[in-house]
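Structures are listed in the sections that come next.
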Structure I
């Protein structure tokens, strides 16, 4: 028996390593021009400029947008100190890629019964790779916070074995709280699991996440005037329909995008999208029925609640009006977490539902992979026409006073090369 168990875990390690390697290669080949030319992503260039000009301690705890984003601060500091200036964006790209793999790593290495089958782990990994809109958070450190928040939501539903990844998971929870404000929505869910499970590892996780958020909101959080801080229930239902039902099923393309723009026009003109809201209510009621009628599915309720809370907070505190959510290829960072959690909910249903429900979820998963594999590679370029970083750094040697473009429409930084 010992030999059999050891063989199983050895095989699982090789499977995990191979899958993560393949997924990393897919992320890279999706955007080859980024690897060839290098770039910082929007505000990431501003963080690098701050790291370049300020002392390390001040840069590490630099607050922008109303909160501390420790991962991007640390990544840009490393980019400054570890490599020559012309290679600096590669540091943040590599760090961003590693964090992109984090949620999938947690799923592939989990010891939970629902993830014991390689086929289930493979399906979960593929869904997490292809279905969620991820272009905005790919190969950069600025939006590591969304990968961390997704990882925190995944840790919530995974078993808490006494030694398995204990300190690793606690580190993720603490770093998540210091990377943004979204994880505050998960504190009540972690408290709920504490009260139900009554085990020490879960209490440790709750306290770690709570302390991290106390630090974030006590010392760094401030209101940011570019956020809207208002929403409506109908907007929430419409965005849930667009981002969590319509786009995963049909993707961003010339056939599906006109309806998104139609929904946008309704929301923009304060008209009620009756069909979108009705479908959202039906789907939510169907999921609640499954939780009520099939007790084995109820753990996935944490996934659904996490997704809904994330979407609610995103629509409330997003930069820009709510109708921006319906713009094709836009606001992907706000939808990434809930789209990923809905994918994992689907995988859990395959494990926990009776035969008919299982087959339906498998069929739906296959369709999602077919539709979104095309969608994954059919995208707007990462670089958006900004001149390559290394090309601009060469120009600095000729003229130290030039501005370095990091994003279209006048986004630039000024760095004096050593």
Structure II
């Protein structure tokens, strides 16, 4: 087929890519396929969205207009957050949080447990109140929070069907300012971790794990709650715009405005602007989630192998996320801290390092991001509702139409 993911590190093994233009065409394609998965923005770095020997559905041509409800908005599953954020803002609304890039689709982000940053802000799936999807026999079904199966469906890894629409909770629109601080001492990060995470609506720390200080701290504050800050526990205000990977020589041109300049939520909560290539572009990614209470110990554990990690890195990011109840959410059951690794495009070397990285994080019950590179096999030990998820998948997809080798290995234990 020759189609590849965003990073170019995975070539899809499906026999064909179909581009349905209506929901009825999606239903027909699903019903007629032996194996099928939906393609989103192709931002996964592994094979979670592949369908070897089957069919992939590219839903970008599916026209689903925004529909506003009572405190909600319904969007198409293939819509990217950046595609409708301005329209939402113009109508006086916002979603509570966004990921670091607005280029990703809602359905793909939610299905893989993707998140933004903020100690009191859960992942993107927590905003979903209803999911419309085409199940294995071509039936169009809608599930809401009132359904017992909903916590299993919302972070669904594409195991239950092809998502055509989602309904999201919205809040009144708000403005955000973004302030960047340089050179946070590690001891300050350890001693004042809670206070740093509480310094803004969304906080991100960037490091290569080997330097004497944390390179940057990005503090995104709602303007209606900003109280001012001249320094951050020893970190000093940046003297100009920063790219998270600026130490690798990357200019800040594709980043959202910094320097405390206020702007609407959708132009500040992401790190990267929609009009530009996000992050670095030519990269690989991994991410691991540890309980918030273990964050400092887990960070120390990674620092112990900083000399192994740093040579392969472009940058690493530390973020806090509030807990939720989605069965396969990386933040299921409690608040988590995510340790994110943006790697150089050196996949054999990265894959050789991951077992050691995971061994260091294993004492904390680390959960990998479903859409990024990791080494672990079956993940039952860190997901207490995995058996329930499997049972739900068997009920909605008894023939395994939406399964693939990735799910067989990590979820179904095959």
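A value of 18 was computed for relative contact order in percent (Cα under 8 Å, 6 or more apart); which of I, II is the source structure?
II
Ranked on mean count of other Cβ atoms within 10 Å over residues 79-86, which label among I, II comes first with the largest value?
Greatest value across I, II: structure II.
If helix-only ellipticity at 222 nm (-39500 (n - 2.57) for each DSSP H run of 4 or more, over all residues; to 500) computes to -5500, which of I, II did it come from?
Working: I: -20500; II: -5500.
It traces back to II.
Out of I, II, choose the structure whose coordinates give mean count of other Cβ atoms within 10 Å over residues 55-62 equal to 19.4 when calculated.
Numbers: I: 13.8; II: 19.4.
Derived from the structure labelled II.
For volume of the Cα convex hull per residue in Å³, for residues 31-262 alone, find whichever of I, II sits highest and give me its label.
Numbers: I: 166; II: 154.
Checked I, II; max of volume of the Cα convex hull per residue in Å³, for residues 31-262 alone sits with I.
State the single structure among I, II that was used to calculate distance in nm of label points 7 Å out along Cα→Cβ at positions 119 and 311, giving 3.0.
It traces back to I.
Work out percent of Cα pairs over 33 Å apart for each of structures I, II, then name the structure with the largest result.
Checked I, II; max of percent of Cα pairs over 33 Å apart sits with I.
To which of I, II does the computed value 0.05 (FRET efficiency 1/(1 + (r/R0)^6) of positions 175 and 271 (r between Cβ atoms, R0 = 25 Å, to 0.05)) belong? Could you put the intermediate results ahead of the total?
On the way: I: 0.05; II: 0.90.
Source structure: I.
Using the calculated result 1.06 for Cα Rg over 2.2 N^0.38 Å, for residues 63-110 alone, pick out the matching structure from I, II.
Matching structure: II.
Only the coordinates and a few stated rules stand behind these numbers; no lab work does. The structure presented is a predicted model; accordingly, all values stated were derived computationally and were not measured. Cβ atoms are built from the backbone, for glycine too; each structure is taken alone.
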